[in-house]
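Values in this text are rule-based calculations from the coordinates and carry no lab data. None of these values were measured; they are calculated from a predicted model. Cβ atoms are built from the backbone, for glycine too; each structure is taken alone.
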Structure P
Amino acid sequence: MSASYKTTAEILAKLRIDELNEMQLQALSAFKKPNDMVLLSPTGSGKTLAFLLPLVASLDPLIEEIQALVIAPTRELAMQIEQVARSMGSGYKTNVVYGGRSGSQDRRDIDTRPAILVGTPGRVADHLARQAFATAHIKILILDEFDKSLEIGFETEMIDILNHLPAVEKKILTSATQALEIPSYVQLNNPLRIDFVATKTSKLKEILTIAPKEEKLSHLLKLLQHIGNVPGIIFCNFKDTIAGVSEFLTNHDVSHGVFYGGLEQRDRESALIKFRNGTHQILLATDLAARGIDVPELGFIVHYELPSREEEYIHRNGRTARMNSEGSAYILAQKGQEVPEYMPDLEELNPTSSKKLLPSPWATLFISGGKKDKISKGDVAGLLMKQGELASFEVGIIEAKLECTFVAVKREKAQQAISKINNTRLKKKKVRVTLY
């Protein structure tokens, strides 16, 4: 193997991972066998690395075509998988395609063939129908969060994708739930089942809180004040519900972001960036946020509206109490409301408004330069501390994208930073700096 391609040990060293967990070790072992694989493990347990590590090790550096295809049900999950693959620094190119971005950008990425292509069902099916790339070398197909990708809404696209991949030798399906029956058209070959869902020792607390009739929003506010300043997601079933809750929280000076399928991609990314860096501690979201988004460890989630299916209830709860952490899932019901049959017996809480919700100490700055300009996180931090005259503790999380960078700074220093570094040079690029 060429020196530019990294071994598994070198990748783990780069990621600063001392040892893999038991689920990941079993996945690596199972990958070496000819069988297909079904990998079931809780959200946050490291499934992405569990399939990317052996996938990368199986690639042929002499082949200059796409060798592996990873399908994800949402664009956020697809982008997250791509980011993990890139962070591994394996030497193999990875690109992502998804609905909501221009086809010309897809074509530019695909023209210089990646070894791994990640994408959403609709966009991948479209490229295959157009014969945008050869499929003769695609030996590995991964369906991440397959219970979502194989739902009825994606059935046509998934059948098209499978029909366009005659050379596939191994299929890997992953999920955080056990419930779904795998459709026969997937045609798994004597699959090995690795199930860590049933063995999870959960530190999740599930708590029922009942709102008086017609007082659901005010009860939500009391609940948030009871919880205090902790990052969390409030789940709703519909964007119209999100609009109503968002207006109420805004009127009560509760800072938050919103995240649902009808938003423009730029607005969805903005909500996640601000949630990750602490500008917003609360995210109002539909089930789109229940899986496959890259967000920090959450202290709680709230079911403002309960999902109709147990699978989505499990995925929502999976956003908190991840791995060895503790977390709480609050079910906000109205008096007299029947809860679904899948709900367990829950302890009840009558929240008291004991904690004042403080505004976030952080604000987000947009900088018009990114990775393609050879700008690193260290460059941005240096600019803010030297020319912006900020102390190190006044600079928060920095996210460097291809064409721009986002950085959290202490809110009271945001305007100072903008006035001192806007229209200055970072590396060789003159950058604009604005409040995001």
Structure Q
Amino acid sequence: MKFRSTLVLALLVAALGAWLWWVERPRVEKEAEKKTLLAAFDKRQVAAIDLVYPDASIKLRRKDGRWRIESPVDVPADTGTIRNLLDAVATAESKKVVAETADSPATYGLEAPVAQVTIELDDGTRLPTVRVGKATPVGYGAYARVGDDPSILLTTGAFQAGVKKSVDDLRDRTVLSFDSANLREVRISANGRSDVLLEREGEGWKISRPSELRADPSQVQGFLTSLENLRADGFADGAPTAEQGLVPPERTIVLVPREGEPLELRVGRTVGDENAKKAWVARGPAGPVYSIPDHLAQGLAKGTEDLRDKTIVSIPREAVAAVAVTRADGNGFRLEKKDGAWRLADAGDTAMRQALLDRFADDVRTLRGSEVAAEPEDAHALGLDRPALQIAFEGDGGKPLGRIRIAERDDAGRKQHVADAEGGSVAWVLAEHVFQRIDRSRDDFLDRPTPTPAPTPVR
């Protein structure tokens, strides 16, 4: 039996070796023999790229490690797009020689090439120009010539498509370039009114105007991240105009760094139909002018209510030892932490839904509103003097840590739940999904077995 197993294993090894030798080796050797249109060059040493098309030419140059379009406009270029272009040129295949010479270059589309690419290196060396002609009538290929060599070569259709670039394809689409960690102020205005002033406060932010308020760290950082990631989907020539809604702008955002000059973003008019809405934006009063998807522009329309801290209560997890819930319907309960786990105070050995207990305790100790219901609050008008739900937090030894009141109100025929914290002056609207998560009674936490349906009697 052992000899048979050894023999089978030996045969498998021999079969694998034969497959590697007869199948994989020729394929690997063929891959190694692939020829490229240009001899290998170091893409890191490329200083300039000239692109020539039947109706346009584009000059690109690297300065201080960054790429720019020099002609027909002088604007920053997109580094990733340039990298992909160089990769395409460096790896463009020369599949075979179609003809040693061409009596009629027009036959191959090489009299007026689809594209011409010339690369210059840092030392001034200019690599042979690659001319790309028309696509082959059969198969996904294209014709090409390199430098002064009269040979007609076959390359890939992917390379032909990859070198067809417009100025807009090559432009840097970054609208604003800044480091959010280096900002000390953010100013937001709409329709000429100075609405919000955010100021750095330690590692966080505060709202200084129109009134002194705590800022929501996640909302402010999300707003700044949206600005950092803002990318144009189109460009407009010339300075900003009134027709674009940029003179004066509909909204203005000014970013003030700790060092350096402020950056200004102007947000203008929305254009386009329902399926392709875009908004004009400009970097400062002189531009450049970009278009961005309208939903991104709408996401920049932030005011005080969006950016202010909406925390109703926030108590550290380790500080809370008990949570007492009082309900107007009488189904209140008390949770106590024992050995690091939450338990119903009077449940004894009854099995409980531990995950639900933990989530409830976390939800109520970090409760947030969605919008202001009243500021300053009118407890009687909101029903908070007769709450449907009260949640009290205790620390070790029964030390009071805070209390939340929640009431239901009718807002123009729409049911809403409002909440306030003990000692606070603002009443907040609770999002309905938030209220549903904390609207619990004692029985919700008991892990009762699902009754098994009685069998249907057989007749």
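Here are the numbers:
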{"quantity": "Computed 35, 31, 19 for semi-axes √(5λ) of the Cα gyration tensor in Å - originating structure among P, Q", "calculated": "P"}
{"quantity": "Distance in nm of label points 7 Å out along Cα→Cβ at positions 216 and 248 - highest-scoring structure of P, Q", "calculated": "Q"}
{"quantity": "Structure (P, Q) behind the derived value -9000 of helix-only ellipticity at 222 nm (-39500 (n - 2.57) for each DSSP H run of 4 or more, over all residues; to 500)", "calculated": "P"}
{"quantity": "Answer label among P, Q for the case where distance in nm of label points 7 Å out along Cα→Cβ at positions 128 and 272, calculated from the coordinates, equals 2.3", "calculated": "P"}
{"quantity": "When relative contact order in percent (Cα under 8 Å, 6 or more apart) is computed for each of P, Q, the largest belongs to", "calculated": "P"}
{"quantity": "Comparison of P, Q - label where mean count of other Cβ atoms within 10 Å over residues 40-47 is highest", "calculated": "P"}
{"quantity": "Identity of the structure behind 5.3 (criterion: distance in nm of label points 7 Å out along Cα→Cβ at positions 48 and 368, calculated), options P, Q", "calculated": "Q"}
